[in-house]
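Taken together, the values in this text are just the output of simple stated rules run on the coordinates, not laboratory data. Everything numeric in this text was worked out from a predicted model, so none of it was measured. Cβ atoms are built from the backbone, for glycine too; each structure is taken alone.
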Structure P
Amino acid sequence: MRWTVLAVRWAGPLSVLLTAVFFNIAGAAVMMLVCLAITITWRARLPALLELATDLVLLVAAWSSVFLLYERLEHWDLVVHFAATAVLAELAFRALERWGRLRTPGPVTHVLLVTALGTTLALVWEYVEFAGYALVDPRVQVGYTDTMGDLAAGNAGSLVAGILGAWARHRVDPPHGTAEGTD
């Protein structure tokens with residue numbers, strides 16, 4: 001797993017180089033943002049599986065833009081909003097926890113906080129999409145239907161991430177007085 005995570009970390013800078021040379025500067029700029037996110041996941045010392053999932057989802061999202069998959073594949077935008085908001089919401093939760101901004105929450109609080117963080121991220125993402133439409137490229141999809149679908153996908157993704165994160169934490173660190181495999 002260690003080598004896989006390391007390879008994905010290096011895929012970020014390689015993606016910047018490839019998009020700058022073979023595609024366009026806008027794609028390279030998006031890849032630079034992904035590199036920033038990859039650096040954050042690496043420095044946050046996340047569990048390997050969460051780091052890998054976050055980095056891969058963000059790379060897929062960025063390459064989807066370069067290869068125009070959002071225009072070519074119906075509903076691909078919703079899949080990416082679901083997955084990206086999920087991993088970013090859990091990442092935001094872990095960051096707040098690591099920085100001492102959260103006490104160790106129970107499972108319900110974990111789900112609620114990750115969902116709230118994801119909802120906020122989904123909203124910010126839509127602002128960024130609108131800014132991209134208005135300032136960079138009018139081909140960026142905006143409109144009520146697109147925005148509502150993206151927000152719903154992001155909210156659903158963050159809810160699923162909260163549930164999975166709470167479940168994973170409970171499996172790793174069961175409550176006192178319980179043993180793995182007992183009820």
Structure Q
Amino acid sequence: VRDVVASGKLGKPYVVKVCSRDPAGPPMSYIAVSGGIFTDMMIHDFDMVRYLSGSDVTEVSAVGTVLTDPDYAKYDDVDTAIVTLKFANGAIGVIDNCRQAPYGYDQRVEVLCEKGAVQDNNHLENEAFVSTAETVESAKPTYFFLERYNDAFVAETKAFVDAVLNDKEVPVGGKDGLEPVRIAIAAKKSL
């Protein structure tokens with residue numbers, strides 16, 4: 001998705017959409033120390049929207065609620081949240097997160113641009129679709145992040161080790177680590 005947007009083939013980005021929903025919430029012992037949904041879950045999406053849009057975030061607005069487990073409220077947290085963003089390049093974004101999607105790990109992104117759109121949908125346990133006059137059925141999404149992002153974890157580890165062993169620049173700099181934290185803090189304040 002990023003390569004298509006960055007190529008300019010579709011023109012300038014207008015809207016960046018991220019959907020990120022976990023199959024089940026973490027234990028409350030984790031929630032007690034995690035800093036909340038914006039810093040423990042959506043922070044990865046803040047990183048993703050900056051990467052996909054090719055631009056920094058200039059405005060953040062958040063709404064959230066407790067729907068899946070009332071215990072989240074005990075830790076001043078929510079389990080379902082939507083954040084809207086404005087980027088320096090004029091594009092806008094929306095991220096929706098939920099800590100419990102009963103159908104599995106839901107991870108989708110889309111970028112609407114002036115000449116088209118590009119998206120990446122859920123990775124399914126298998127790619128078979130069964131279509132009848134009544135329904136279309138498919139496999140559920142891969143269970144969780146280790147299955148979905150295993151190849152990415154391996155690639156980033158190799159890139160880091162290569163940078164250390166060969167005295168190269170790391171692919172992701174300090175600003176790329178800091179900006180998602182700043183956005184998460186702004187989202188929490190907005191809530």
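Computed quantities for the displayed model
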item	result
When mean count of other Cβ atoms within 10 Å over residues 96-103 is computed for each of P, Q, the largest belongs to	Q
Identity of the structure behind 21.1 (criterion: mean count of other Cβ atoms within 10 Å over residues 112-119, calculated), options P, Q	P
Top of P, Q by relative contact order in percent (Cα under 8 Å, 6 or more apart), largest first	Q
Test item: FRET efficiency 1/(1 + (r/R0)^6) of positions 8 and 40 (r between Cβ atoms, R0 = 41 Å, to 0.05) calculated as 0.75, pick one of P, Q	Q
Given 0.70 for FRET efficiency 1/(1 + (r/R0)^6) of positions 56 and 72 (r between Cβ atoms, R0 = 35 Å, to 0.05), calculated: source structure among P, Q	Q
Origin of the derived value -9500 (helix-only ellipticity at 222 nm (-39500 (n - 2.57) for each DSSP H run of 4 or more, over all residues; to 500); candidates P, Q)	Q
Structure from which 38, 8, 6 was derived, semi-axes √(5λ) of the Cα gyration tensor in Å, for residues 120-167 alone, options P, Q	Q
